[in-house]
Structure P
Amino acid sequence: MLTRTNPAGLFAAPELISQSVAVPGLVFLSGQVAWNADGELVGAGDHAAQAEQVARNIDIALAAAGTDRAHVVKETVYVVDHAPELVPAILGPLRAGVPAPPASTLVGVAALFQPGFLVEVDVVAVVPDRA
């Protein structure tokens, strides 16, 4: 009943995490950060640039599961050095092309898993019935 994937186009660390785990009707993404397919940080020091890469990574992972950001039901956004004025730059890329925002939690944190990463987003999305 579980499908674990590490879609092409996302950096894979299969010995540590699955980028995506699907159960019938739902997909759960691991926290997506601003790394490219080679595991290199994109947008060092820039919350907005990192949020754009995070949105691209979410798109890749959701497409591989047969869904998209329009079907995200819950997200949690972790932000290093959070300040209220950063919210539009971070949420803007996550909302681009989406008809309505999901339930969302934004958490300011001291650090993420590795220095340099400023934004991490985990997502739960519905996988539409393909009947």
Structure Q
Amino acid sequence: MEYKYRVFVVEQRAVSGAGCIEEFTPLDNTGYAFDYKLRRNRSERSEVELAPEIAGILKGYARRAIEAPAKEVPALEDYVIDVALGADGEPLIVELNSLLNSGLYASQPSRVTEALAAREHAAVN
């Protein structure tokens, strides 16, 4: 698989995302909710690429993929979904993980925090 990408989901909605580049932090974010810096091959530590088109494909796929777990397990609201391009060049789901146990990479965690706070505010009011 190539171009692994992490999307942060709050209330079954994609709120931020970034390429799975271990040495990157939110300080490396491009200023967009869905960062578009990607590494073709994580294990070989290939060069980091500016790839908005590929990031867009992966983000779109993740958004569509969120619908399946939402139907099967409605209580599954907050998590990360990692996606990538498979050997055939088509997007695929790599894994789902909890929010609290996930690397941030070059995402915008403030967007995750804001979405979680908005839910809490709505619950109180």
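A compact table of results
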| item | result |
| --- | --- |
| Source structure (of P, Q) for helix-only ellipticity at 222 nm (-39500 (n - 2.57) for each DSSP H run of 4 or more, over all residues; to 500), computed value -9000 | Q |
| Which of P, Q leads on distance in nm of label points 7 Å out along Cα→Cβ at positions 1 and 49, largest value | P |
| Which of P, Q leads on FRET efficiency 1/(1 + (r/R0)^6) of positions 57 and 73 (r between Cβ atoms, R0 = 30 Å, to 0.05), largest value | P |
| Structure (P, Q) behind the derived value 35 of relative contact order in percent (Cα under 8 Å, 6 or more apart) | Q |
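Every number here is computed from the coordinates shown, using simple stated rules; none is lab data. In this text the structure is predicted, and so the values were computed from the model without any measurement. Cβ atoms are built from the backbone, for glycine too; each structure is taken alone.
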